[in-house]
Structure P
Amino acid sequence: MPARLVIEGGTPLRGEIQASAAKNAALPAMAASLLTAQPVALENVPALADVVTMGSLLEQLGAEMSAGPDGATSLQVTRVASHEAPYDLVSTMRASVVVLGPLLARTGVARVALPGGCAIGGRGGRPIDQHLKGLARLGADITIQNGYVEARASRLKGARITTDLVTVTGTENLMMAAVLAEGVTVLENAAREPEVADLARLLTAMGARIEGAGTERIEIEGVVELGGARHRIIPDRIEAGTLLAAGAITGGDVTVTGATPRHMTATLAKLEECGAALTVDGDRIRCVGPERPQAADIITSPFPGFPTDMQGQMMALLGLADGLSKITETIFENRFMHAAELCRMGALIETEGSIAVVRGVKAYQGAPVMATDLRASASLVLAGLAARGTTEVSRVYHLDRGYEALEKKLQSLGARIRRVG
């Protein structure tokens, strides 16, 4: 039987826990190893299913990979052995599309499967057309055949690219393509996420010339080749936010260490609005949960706005709030699938299109629930921690894609949670 989490709710969480490194920074950093024949040493790589998938893909493309203690990972692509990212890997992890830019820049050829369906749709099905338009501006010849994107270019040429919408993986793909292009590339309407700036730091350490990463205008002066580098992956702002929310929803007292508070300002502000008492001291964030959360309205938006990846966790918290809350999801369609499962636990949530109206109840009741995607599974775990009785969360493989041993971290804070099956 597939693994599931069994949670006995009602215990306030207490203690200190260290934040893991960010999956969404580790994956593009691993892909950047395709840009050089020299070794790229990454520190603090999280032990996650998506990281294993990316490692498998890079090995197929010719990477030699070795892992050491504490997430130390070394990657070297002396020679690119294949130009193809096959569908069986891309379909399990959409982020693997970030190999497209570096493969094309280094070898002049890339064949990457279209990501295909996903439980969470985006505006137009989370398209990669922004990536393709940008690569075409850099001089790539792009065709789509038999479910694969085929891109070719003898050498990419710098260009001014303005994306129609803010896309994190699109910005990362185009930035990695542009570092080896001839001339200057300017990315307008670039994603400002900390993970983009982290990738730029790695690329700069490898010899790239990049200015403006972390702003909406990134300027890249292409170089002929890149070298190796050593780089430490930034902490996971979403995991840190989830652990703080776990403290808040259980009326506990949780301190997350090794965090980067400046990456979390929108999340921290909403936790405070819900009645949590927060103390920030360097890389330590302490959250003392309220007796009962206060209602709050949330609108998700690209960084530095409120992250879509924290929306489900906050919905679980607001489901117990004193009053009426409204959540507006502007990033992904179909991202309220956890609402129906929370309602099985007694929540009163109505969704219509991109808006969810949450009427707070005094308590959740334990129930069997099913995870539908990565962050939805986290929201159900949080609800289970606060619920009366036993909650069983099935399909936790979603959780393992983005949280490193979450149940063990919660156990160390006093949660009664165990993995079975």
Structure Q
Amino acid sequence: MSEIYTGIDLGTNSIKIVVAEKINDKFHVLAAVSSPSKGIKNGFIEDNKSAMASIKTALKKAEEALGFKIMKVIACIPTTNCCMDIVTGSVAIVDYNEITGTDVSNVLLESLKNQDFSERELVTAMPIHFTIDGNTNVKDPKGMKGSTLEVRAVVSTVPKEELYHLLEGLKQSGVETVDIAFNSVGDYYTIKNRKYDDLVGAIINIGESTTSVSVFNKGIMIKNSILPVGSNNVDKDITYAFKSKSEDSRKIKETFALALSSYADEEEIYTLHFDKDTTKEVNQVMASKVVEARVREILKLAKNDIKNLTNREIRYIIVTGGLTELSGFSYLVEQEYGFVAKVCDNQMMGVRHNEFSSCYGIVKYFDDKLQLRGKQYEMISKENQQALRTMDSSLSKENLLHKVFGHFFEH
């Protein structure tokens, strides 16, 4: 069976799609697309017509890179209005047999029995630990023997109306949503390692119009808040300071200014053109001071939110989102938070830009979820798998790209 999964993240400014294949327990990106979005705000669809067109365009770009049509996706959803509860469940194991993935699924379903899902929809059920005949803190019980399997889990839900509107939008765009996960969960799975799985930490994702602040305990999101400020506030500040057009403001932010003005160069100039005879020069120091002021404010607000969310000792802080790609951003994070914090550093080829952190991470989350339950799932047809293999094998052994990336295809 081919383990190829597609994640999609509907952002205010762009739609991200990542298609990745798991080979020998390692993921390899087959396609990664960031495409402009319209009709979408804070992860939800506001204008159906514009959103459908944007989603279809993004899907088409990914499909052109793959050579086949994307039919199924795992969707990122925002943590807006999410609620989290701790639940427990217990099931009997017949004849003291080995515990299977089916038993894991059954005990998780049992833990949900007393939950009211009349107005809210389940998003995730994340096991904190399993217990087998009194033996607690079991992470994965499959293959172990016992008479009773218990689970303690964190259940996350969102309002049905908001979620169903998003899922219907994806359906109308021609794709089936096979699973959903919060953006923050995707961010965590992008940076997930054994060290973080044992600690309490926070992940800050600076989006286009909002900033998500999430607290994780041993790899499970336990608290979350949304700040009504994001990357587009930087654009607005630049526009206000220099009377620039919106497209110039974005270019100044993304390609000219630095996150830390002390590293900027006064000799570097960006020329604004207002009309045929009117121009204005903005040096890099001036632009960077505007950017730095807003970014520092966002980081300070996020820091205060972390304190409000938990009184536990925070052992790590990861900052992600497209804005973190600004030159000097990591130094600014260090100044505000100290050495406990760092910018997301995803080394996976094809998705190294931090705008993909949520989208890439939910692919890994979905695979981890399947493994725990002992399940497999095919997101692409056998015909499309063959088409992908044919496309891969058609690459010449002498081709430079094949020499560099050949290990992706030879399996």
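Each reported figure results from applying straightforward, stated rules to the coordinates on display, with no laboratory input. Fair warning: this is a prediction, and the values are worked out from it, not measured in the lab. Cβ atoms are built from the backbone, for glycine too; each structure is taken alone.
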Ranking P, Q by FRET efficiency 1/(1 + (r/R0)^6) of positions 259 and 323 (r between Cβ atoms, R0 = 35 Å, to 0.05), the structure that comes out highest: Q
Structure (P, Q) behind the derived value 38, 21, 20 of semi-axes √(5λ) of the Cα gyration tensor in Å: P
Top of P, Q by mean count of other Cβ atoms within 10 Å over residues 179-186, largest first: Q
Identity of the structure behind -8500 (criterion: helix-only ellipticity at 222 nm (-39500 (n - 2.57) for each DSSP H run of 4 or more, over all residues; to 500), calculated), options P, Q: P
Read-out distance in nm of label points 7 Å out along Cα→Cβ at positions 171 and 315, computed value 2.5, structure in P, Q: P
Among P, Q, which structure scores highest (criterion: mean count of other Cβ atoms within 10 Å over residues 107-114): P
Identity of the structure behind 17.9 (criterion: Kirkwood radius over Cα pairs in Å, for residues 59-226 alone, calculated), options P, Q: Q
